Structures are given as structure tokens and as C-alpha cells.
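A short reminder: the numbers here are calculations on the coordinates, not readings from a lab. No experiment lies behind these values; they were computed from the predicted model shown. Cβ atoms are built from the backbone, for glycine too; each structure is taken alone.
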Structure I
Amino acid sequence: MTKLNVISAEKVKSLRLNNGWSQELLAKASGLSLRTIQRLEKEGGGSAETQLALAATFNISPQELFVVSSTLDVNWKRKNIMQSALAISIVIGVIFMLIKLAGGFDPNIYWDAASALFLLLFIYSATVIAFGAHGMTKSMVGLKYLFSNEIADTPAKQYLAFILKKQIHFSYGGAIIAVLIGSIAIHSNISDSLVFHRAYAVNILVLLYASIIAEGILRPLVAKLENRNN
């Protein structure tokens, strides 16, 4: 298991190099011995006093020096899994009920594969740009935590929540881009009134998909991850 609240050797070395300092200069600036700096960059660790000294030297919070766990500590319970599965089923049922009330369920009206594919590709491509391929993988794997209510408060949990919050923005951003491009195409090429309205109905489906992803999946998961009572 990765140790938390200890200095990361990689972060100390990275911060030192980013400032263009030698180990000797960092030792003088922080008031620590050269041997301590060398040990930290090799093994990590360090006392609370060492953490404070380095944080003050780099002008960051001590937490930014800590090792970040790459996994979440989760206690999976059948009860929690069933509760979450039931809640998701209810959300899906409510959406289908609204579709029924809107004029009957016709898959051809509410489904557009191109829009759905574009939105997913946009969300995860933007995630790769912002957080790298590792961040994208974490966000995809992290969806499983929808089915757990007991998640330990770790840096990995906070980082996943941060990625998912950004993905909410990416989902709406991708939908807006798709609607704007579609609107330009529709206004430029369609004159028949009936075809125009049908094309617009398809055009705004991407907004529906973005809302379902953001408000039905991502935001509830972010709220669960940010809940200190897990």
C-alpha cells in the first residue's frame, strides 16, 4: 500500500529541478543538510519539520509534497452496491417515463449514434489533453465507484473527483460545439420547414446526452467522492 502524508522523492527532485537549483542550493535555502536532501530525493519520507521547511522553500503547501496514492481505498458492500444499482435504475426509469409522456417511446427519435459517439470521444480526448492517458483511464475505471458508499478520503479520491468535475465541463462544452456546428449546417443547407425541424430535433440530442452524462452520472459520483462522511 502506498504511504500517504510522507514526502515524495519524485516531487522533491522535480520541484528542485524546476527551480534550477542544485541539491546544495536547496539544502542552504531550506536550512536542511545536504545529506537530508539526498536521502529525500532517493527514499522520500521526512519529518514534519522537514515537510514544513521544504514547503516554505518552494512556497507551496506541505500537502503538495506528499505521495499521492494511485488507488482508492473502498469497502465494497453488497448493500451499497444494490442501493446504488436501484437508484441508477430509478433514474433510467424516470428518463424513459419523461420520453413516454413527451409523445411515446420511439428509439429513432431519441437516439443518434453519431452524436453519442462524438460526445464520448470529445470528453475523453479533452481528458487526455488535460490529464494524460492515465487520467482518462482513472476516470473510466472510477465509474465503478458509483456502486460504493464507503470511500476513504485519500489524495487519489480527491484527484478523481477533480477529473470528473472537469469532465462535466467537457461534456457540456462538446455538446455546445456539436449544436453550433449542426446549426450552421442546417441553416446553410435546409429550406424545407418539416425537414428543418426534424434536423434540429436530431441536432439538440447531443445536449440531452451531455445532460444525462453530466447530471445523471458524473455529478452524483463527484458528490459521492467529495462526501467526507463516506
Structure II
Amino acid sequence: MKLNTNSNIYTFVYMTVVVIIVAVLLALANQALKPLQEANIQLDKQKQILGALKVDFANGNPEQIYQELVMDTIRIANPKDAAKDSLEIYRFSIEGDIKYVLPLSGKGLWGGIGGYLALNADKNTIYGVNFNHEGETPGLGAKIVEIEFREKFENKKIFKDNQLVSVAVLKKGKTCAAGEEYQVDAISGATITSAGVSTMLETNLAEYAAFLNDRPAEQVIVEPIKEEEE
């Protein structure tokens, strides 16, 4: 019996088969590309951390440089909710000096912002920072990724009189209560993004307060884990 290719049933069956085939192909492609996607995410993370550590990897293999410098990953219980994923701190040796790198995440004007904060061995002095964003305004909020803004944080302090005060991002001319050693100038014309960076630092550092204050009774070191080479 000849199929009626003009019937509604034929059209429905044909479209259903096409959709199923396309869905299967997309699922297979996604599964095949997943390892590559995960590797790219890991590599981007390593590059961002190296940026916070002020390590030049332009003429080298960033993954290899990262593995040569990283010492271990310290995992601590999430102070907000112990049932959630543990927080991570990455420990590095840079020219013989210990550096601690803390992940950052927050909100800007148009979306998420984040990055990494590198501290000296004293857990007080900022060695370097690296920021990223999802969609801040080019020429304004997007300037948080530029070296000129990031350099302002170097050698700033996060503790005053043994109290965690973080680093405030304020309009030029303003001074925070802790003093100039604990602040940087905001990006002109990007008030909300600058405030987002300030809040992100304050909020994230508070989560690591026990570790930064060396209060082992208030933190849980799950296990220092050496980053595995791929």
C-alpha cells in the first residue's frame, strides 16, 4: 500500500522520528565533547589562578606551570551549611614563599562576577587578584578584569587589630573606617559593579574567617589534596 505523504499522520510520524534522531545525535555529541569541555573549564580556572598569583604563562604551558607551583588544596566545611560542598583554598609556592588562593563569587550590575584572591603566608596581605564577569558594561564595569584595577589591591590588608575588615572599593576621595590601607578606588562610572566587588570580597572572606584567623576548632580540614596531573 502506497504511503500518503500528504496525510497529517505521516507528517506527525515523520517529524517525531526526525526529532528523536536529532535528540540522540545531540546527546551523543554532548557526551563525546564533555571531557573536552571539562578540560577547558579546568584550564581556564588554572589560568585565572595563575593570574591572581601574577605568574606569566604567555610563553609556556599554563597547565604544566600550575602543577609545578601548586602544593595542595585545603578543603574546609562551609560555615553557612555543612551539608553543602566544602570550600576550597589552594596553596602555592611562589619563589619559595607560600601563597593562599581563595575563590571569589558575587554579583555585578548585569550578572555574576568572580575571581581569585591570592594572600601572602601571613593570611593578611593581598599578593594579587584576578576578576572575571559574565556581562558587565564594556569600558565601565568590565574594567574589573584589567590589570590597572587589579594592581590596586596588591599589598592591601584584610585584618586590622586582629579583626577581619576586608578591602572596600570606594569612590575616589572617600575613606573607609578602617583607613586607606584597607580600600581601593572604585572604577569611575561603574558604581554598582565596584560595589559588587566590595561586597563579594567582604562576603567571601567572611566565609573563610576561621581559616584566616587560624582557629582550627572552628574549621574542618577535610583533607589536603594535591592537584592531580591530567
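Observations on the model:
- At a computed 23.5, 90 (Rg and Dmax of the Cα atoms in Å), which of I, II: II
- Distance in nm of label points 7 Å out along Cα→Cβ at positions 165 and 197 derived as 2.0 - corresponding label from I, II: II
- Comparing relative contact order in percent (Cα under 8 Å, 6 or more apart) across structures I, II, the highest value is found for I.
- Structures compared: I, II; top value of distance in nm of label points 7 Å out along Cα→Cβ at positions 21 and 45, i.e. the largest, recorded for II.
- Entry that produces -22500 once helix-only ellipticity at 222 nm (-39500 (n - 2.57) for each DSSP H run of 4 or more, over all residues; to 500) is calculated, selected from I, II: I
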